[in-house]
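FYI, it's all coordinate maths here, none of it is from the lab. Remember, predicted model here, so these are calculated numbers, not experimental data. Cβ atoms are built from the backbone, for glycine too; each structure is taken alone.
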Structure 1
């Protein structure tokens, strides 16, 4: 298996908390053959949202985006297997004291049962897994020595289009750049980059737009920004490094000093990315978090983006208080200051969360708001101008040891959302949701879930402000949708155990849901299928298939359809040499749009008829990787995208 791809194997994980703060830990894992997986765990009171059926409370999953230098080996024995791990101090950040104590736990993932064993007994009924670690005491004479990594790069970009004879390519000029990482002290690391290369990064998987009022989120994948990324985490993602698209230069300082985690980031983006092509966007970002007591914390963040005469600044204070082992209260307050094209806007963001993370009973009460004019141009705000109140209760029943039904978790959610200005005038909620769902964990690692969603959505005048109706006489009248649409959805989920050769998962959602194309009810199908096939110890094939369609309830005609199949093939030639191929096909189409709920007349959007649209695209990526250690790498990559003719019988361009 490739590095970090051993989750389908039985494996042993070493959790090492070098700051002895019970909040963060390095993760070093190996499978029975010594293949490595590594990353970090940072517990900041993360709340799992977006799941279609409930999940058990448990430890925070490790972030595997970072790679560290360490050696490992493993061997099978007549009674099981043995692993040996050697971790150099150069790979770690740790305290500066002469005598130190570190947090330590060892976890074994048992694939045939889907269970975990830990060296130190741990309770689910706790807000923190790391706080239940053991202690490695009496460490003295620790020294990292010189920690310096240099990664030069050369990239060549070729663009072209079909010409009368073959293709017309513009090859441009090669770009030379690189990254440098320097361990200033045991606790602080400085990263610098000049025209960094991100060619080894896998392309983003396609996503569906389920609610057009919300922006899609794509996670960071670029190595320069991934290192120490946890230092910049904030509630509501006020720091989103993908806003820095193609930096000409960037500087980052991360670490922890005297119980305070620090993150400083400055970057200058490429001029060609600005609207004028002449101005350069400058980013300056500060994030600090201070430990309080056993598991509590308080933090602040400040972001500054300047582009010509425009600016965007956001100031934030947030914190989390933990008490009684299973209870926590979190808060956040922020304000944005934005000037764009001579227009100045200021607006607040606020949030409060109370949670209980018990073994058999858990709850979460959430209340937050984002002002209409809140702008975070260095962050990611999915949808501004809303207020949300959410009540979530979870109960879990545990079966007898050896029983077929190991766990049964039920969840009940009330979720209301207002337009911000309407809430301030004591108006009614725009969207109202009631969700019932359950999930069963079966012996051997199977999971089966089901849910029923009852939802009602209010008409959003802002979303349809540019819509009009074309009458038979050729005149236009305003588009005024029905005040409210009521929906009901049925949810089914299934996931298999992590077998040696195969594992998979399925999500199906059916029923009646909102047709945002025409603001009407529609019969829907949503399918998300994921499979992983491992034909040998060296080869791995991952496939996903996402499908979504909307059918008019008036006559059964198709309103819209989206389909994204994606396949990734990985082959581990040797432990240090790795090859990856990725292919993805995207299809999106919708019918001629009409006023479905009233007149059935055609719709006009932005002054143009909303005629049928069909688009296709094909993506391909190839990567060859030679990585004897995480600090020594050679990447050779190639990426291509072709846009297809709407006619499925025609070729791609």
Structure 2
């Protein structure tokens, strides 16, 4: 079922929207060319009538689920399919049931343990319904009833076979599986299961990459040592490998009084990460906080992560943290010894963090404001627990009717502890499209007034996002700038720029967020500040560097990374969007579970922020200590002053931080 004849699948007849077998005439949906059977379909159909005289009974197979795109995922609560008078699907969900049974389906399936991508999530795509029915009056009549357009009356493909044979549909599914594997090869390989000898647990040395693919080394230690200042975040990875299965392994942490540790396990996940855009990797980067689903599979390593904050009153000296794992009755342990330095690092005063939206289903099944805020407060707490200071928060558009809610959401972000200004990524463009430029500016002015009256911080108002270099677009952007300047002169205008051609637009902004596409350099940022434009980073490839050494070296004043929650269509399928999934807060059973599920790249950002704190401590020492100044100058020279040079020869950030910590340790020991 396709909008045009040129969309064809081998072995299938292409059915167009105006085909007389369809009633009424259909609409069309075209998606990314990911699965040839699901990349297009027709909707708005009530009946499909196909003459059939080949047999008295027939097996009918229907692929009924739209693949989805961007944030959209088909979310019909009520679906009924009838074939020749027989009801073959009668599905009715409440919104909460739909979220649990459809949106979170297969949540606990894992790469390798539960099979290849097809087994883990691919076979769930398409909404296949198969039934054997008596043929009535020489024809097969399929009746579709469903709600939630545009997925109402949707169908992507149909197969009819005589009798009760499923050979045809099985062949189609086998072909889909083969094509999917060819389109999305998995480039990572599993660990050789022969390496599993007994039950083992190791601790990964500090400096091990946070993003991890399948690996095991027999020489990994059972104890490591590292340093940390008081009040610092410490995150330690452990790796277990066993030659037995355990579907309910038990884990515990032993630490001195005052240590509130959080334990997570790395869920093996297929991702478009580290292997380009046209292949899949296997990572353990989804760090799941719900330990009740922790399982050990023979021959497959299991990552475990322990994160805690060193108490501000911790005594100097060793602070041992031991992880113990019970696998099939055998206990194994490994220890990270943290040597606490008797000093406290300066806090980060700049906003560093993430863009964040509520889950897409809140747009389809709207919660009450209080319900939404309870869930969002949990998201904010998860980010703040890893030290994030900046946020582009989830906000309604500040129309007159929604302005009270806008203030409430701003208060929620402020009270979570994020540092203003917050980036309002969408309001200006949405208002401009909905009510026109003049009315948009009036609404922004009203929002500024009401925020000030409530004692709340005004945001940075994003007026463009990666603008194209076209005269009409630039003229429209100029009109937005002029209207805001006239009606809301105090409003701070921001733009996200990713191309050198955007330089001609700099006069329109108070703050610019730039990435490597635009150009990131100390000289460029100094030029911006000379023009009274505040430079921020956004969407950088090196999360740690952008939050730490590079941030410091180029003189950034803020940094936001895309994205804490940007699922494309099915949140478990990494291939159904035009770009990779971005979800620092991955899909979980509950956003408010006691230990939040996070992506390991959040720890990369936290590591960078720790680097920045050490640099700020060193700069303070350098004011009076020549040795500190010499080290500071060495580090300044060691970090390339522009992204291009930095990316060509990335510095060893762990080693650079170690130099500062070595200096600090020697200083406090004197």
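Quick check on the output: 0.6 is distance in nm of label points 7 Å out along Cα→Cβ at positions 359 and 375, derived from one of 1, 2. Which one produced it?
Among 1, 2, the structure yielding 0.6 for distance in nm of label points 7 Å out along Cα→Cβ at positions 359 and 375 is 2.
A value of -0.71, -1.38 for log10 I(q)/I(0) by the Debye sum over Cα atoms at q = 0.08, 0.12 Å⁻¹, calculated from one of 1, 2, originates in structure 2.
Here distance in nm of label points 7 Å out along Cα→Cβ at positions 127 and 551 was derived from just one of the structures 1, 2, and that gives 4.4; the source is 2.
Name the one structure among 1, 2 that FRET efficiency 1/(1 + (r/R0)^6) of positions 23 and 143 (r between Cβ atoms, R0 = 25 Å, to 0.05) of 1.00 was derived from. Structure 2 accounts for this read-out.
Where is distance in nm of label points 7 Å out along Cα→Cβ at positions 183 and 279 largest, in which of 1, 2? If you can, show how the numbers build up before the last one.
On the way: 1: 4.2; 2: 1.9.
Comparing 1, 2 by distance in nm of label points 7 Å out along Cα→Cβ at positions 183 and 279, the maximum is at 1.
If helix-only ellipticity at 222 nm (-39500 (n - 2.57) for each DSSP H run of 4 or more, over all residues; to 500) is computed to be 0, which of 1, 2 is the source? Of the options listed, only 1 reproduces it.
Once Rg/Rh (Cα atoms, Kirkwood Rh), for residues 399-534 alone is computed for every structure in 1, 2, the highest value turns out to be that of 1.
Can you rank 1, 2 by distance in nm of label points 7 Å out along Cα→Cβ at positions 311 and 327 and just name the one with the largest value?
Numbers: 1: 4.3; 2: 3.3.
The structure with the largest value is 1.
For which of the structures 1, 2 does the calculation of mean count of other Cβ atoms within 10 Å over residues 15-22 return 21.2? Source structure for this number: 1.
Source structure of the calculated read-out (relative contact order in percent (Cα under 8 Å, 6 or more apart), 9) within 1, 2: 1.
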